[in-house]
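Each structure below is given as structure tokens.
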Structure I
Amino acid sequence: MLTGFLLCGHTNQIEEARVVDLTEAKSENIRTWELYCDTLKRAGLQLQRQEAPQDDFNQAEGMRYLSRLARIGLEMFVEGGDEQFPTFMVPSHETAKIGADNPDMGYLAARINGQYTYRVSGLRGSAASINFSTKRGGYDKSGKLEPGGFIDSNSLTFAQDGSFELVISQHPQPGNWLKIAPDSIQLLIRQVFLDRANEKPAQLKIERIDADGKPFPINPGKLRNNLVQAAHFVENTATTFANWAQSYEGHINQLPPADQTLCQSVGGDPNIFYYHSRWQLAEDEALVIHLDRIPNCEYWNIQVNNYWMESLDYRYFRISLNQHSAKPNPDGSVTLVIAHRDPGTSNWLETAGHDDGTMCFRWIGSKEQVHPRTYVVKLNELPLGL
């Protein structure tokens, strides 16, 4: 009888422990969800910044921007947050955009761990160029995405049919190889299209090759951590680029060279020389951007963004031009015009209902930079023949 009593008592203790464990787990999940929601709420403070436009149009666009960042964050950290079994997600596209996303670029990103070895394989597609870079830091932690290893299509070997494999590891590998730093957290892929509507994107997959098995359906602790990371991603991304937009107030309607080191610290392409600024136009004004000549380069483009540094809706408006779509002047120079309505010029960029916003110009693969010259004129004073 005594033994049975002891066994019964032991069983009760186990059951009580299970109840405590379940209660603690439930509380932890609730706390995590509340932290996620509180962090998103705090991200909304970026809409209230004194220098940010406060009209209903721009504020609504800012609110949509935050919702888009939340969607990107969930895709990146919750759905694609397993570095052992990585998958590609699209960090910027037609309806979700970060930091002057380029309408001519196709982006792919995968969460990785610098301690592992990965392989990317597939078909190159028809993009003018494609590059792969490993990144350190992370918007969720520091608001930065610092450079690691880098390789582009100029250095990659492709089969005749465009197929290829790229190994990503700390130590050199035969064939195509990209070095990964021990603290790497992301693989970022950029494809540059000259005529995106008619191009064929690369078909790619990524896999870890120094282990096998299948992912466990869900790891509660990791999920909670990834959800919190997703929220911090929203807050830090919104803050980072709101700071950038604020910094442009000293050169509205100009296009000076950007701080290239700063651009690289948030994930910029090392082959790109960037110009960032803000534009602001009345209904009867036009911003003229003139390039005296085009240096030898792989690519250039100009694009119009909103205040929150999202490219305007390039599905329906012509808000960007590149060397394929812009018409040069007879002397080889190029003149671009940003205006609210069609001024009858060849290289008109639309404002898509915006009175002001940000803008970006890029050179890719140029050993020299021809800086854009800008000036504002009345629409009816635009020179003929532009």
Structure II
Amino acid sequence: MPTTYLDAAATTRVEPRVAEVVLHWMTEEFGNAGSRTHDYGNRAKRAVQRARDQLAAQFNAKPDELIFTSGATESNNIALLGLAQHGIETSRRHIVSSAVEHKAVIEPLEHLQSRGFDVDFLKPDNTGRISPDAVLERLRPETLLVSLMHVNNETGVIQPVAEIAQHLRETPTYLHVDAAQGFAKLPEDLTAPIDMISVSGHKIGAPKGIGALLIRRRGWNRIPLQPIMFGGGQERKLRPGTLPVPLVVGLAKAEEIFRAERHQWMAGARKVREQLLAAFTGIPHHINGDPACAVPHILNLTFEGVDTEALIVRLKDVAAVATGSACTSASYTPSHVLTAMGLPEKVAANGLRLSWFPAQTDDLDTEQIAAAVRSLQG
């Protein structure tokens, strides 16, 4: 019996229609978009531009406000570390973020702390939300940046980034949003006047290794980012390196498919969630994160009296699941996200994340998962 894949928050299978397009641009149209002297290069350049036009439009942004990167981690680093010199030059070294961010934000911010920046890591309430008021209360004249994730990768809780963007747009403080989990799924939020948005392709059926950073102008003014890598400056002089044309085209194709099918995808995701929760009826458990403000395809639970690592082992032939971020899966310490929410240590140490793409759950056997939980509860 195949193992059901329930770790889509870590990565998704490449959508077959995307894989077909990627393969074409790897084997047939293999030109370098930087080659201007022949048709192979010019066709590649036009394909990249079409992808840039399409993706920027989803943010109500201009094409020259979007650069391609290897994924949200690189985008986060460019946004956070690239703004550091401006902060130093203007004596604005204060940053507001949250304690539930992905390590791809927390660790660059810790690096900035080592360079003399003052970073406030706000704790959420026990629902996992950061309130706009909590952010606004921390602003100072020297606040350079607010960096908040769109959708939490462990709990699926949606942060009010669009509302915060409206407040910050009239201040000198920039807003960066890590939208790795929310990109394409909650597109309306990301049309708000957010200064910088990081996205990854492999959460929506695109290949791993491709993402983007939106850098939205304020009027005529560009965000004063400096490059953190050097060697060509192909992407607006902020990101050097030969563009991976097949991956760029694949990202655009994945977004196009997701946009066309988003409503049925959401309905399918909700159906899977309902099936899982129905199977857990009668099993003592705690849902981590407020379901009323969470995406439908991520569910984080702690089962009373169950050691999650033992449960994952018990489920290895039934379902592929995780305790949280793939970037920290080697660590068995309590989740920093659940701990920051103020949950008891036993709850925070035993959170199980189930996340899915509806089309990849046809073989889902909720009763087997529930039986595994019951067997460990004794």
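Since every read-out is calculated from the coordinates, none of them should be taken as a lab result. Remember, it's a predicted structure, so these values are computed and weren't measured experimentally. Cβ atoms are built from the backbone, for glycine too; each structure is taken alone.
Figures for the structure shown
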item	result
Comparison of I, II by relative contact order in percent (Cα under 8 Å, 6 or more apart) - largest value held by	II
For 13.8 (mean count of other Cβ atoms within 10 Å over residues 113-120, calculated) the corresponding structure among I, II	II
Of the structures I, II, the one that 18.3, 55 was derived from, the read-out being Rg and Dmax of the Cα atoms in Å, for residues 121-272 alone	I
Value 2.8, calculated as distance in nm of label points 7 Å out along Cα→Cβ at positions 33 and 169, assigned to which of I, II	II
Value 19.6, calculated as Kirkwood radius over Cα pairs in Å, for residues 161-352 alone, assigned to which of I, II	II
Ranking I, II by distance in nm of label points 7 Å out along Cα→Cβ at positions 73 and 97, the structure that comes out highest	I
Label whose coordinates, when mean projected area of the Cα convex hull in nm², for residues 257-368 alone is calculated, return 7.4 (choices I, II)	I
Source structure (of I, II) for distance in nm of label points 7 Å out along Cα→Cβ at positions 81 and 297, computed value 3.8	I
Percent of Cα pairs over 18 Å apart, for residues 57-176 alone - highest-scoring structure of I, II	I
Value 2.4, calculated as distance in nm of label points 7 Å out along Cα→Cβ at positions 153 and 305, assigned to which of I, II	I
Answer label among I, II for the case where P(r) over Cα pairs in 10 Å bins from 0, in percent, calculated from the coordinates, equals 5, 21, 28, 22, 13, 6, 3, 2, 1, 0, 0	I
For -8500 (helix-only ellipticity at 222 nm (-39500 (n - 2.57) for each DSSP H run of 4 or more, over all residues; to 500), calculated) the corresponding structure among I, II	I
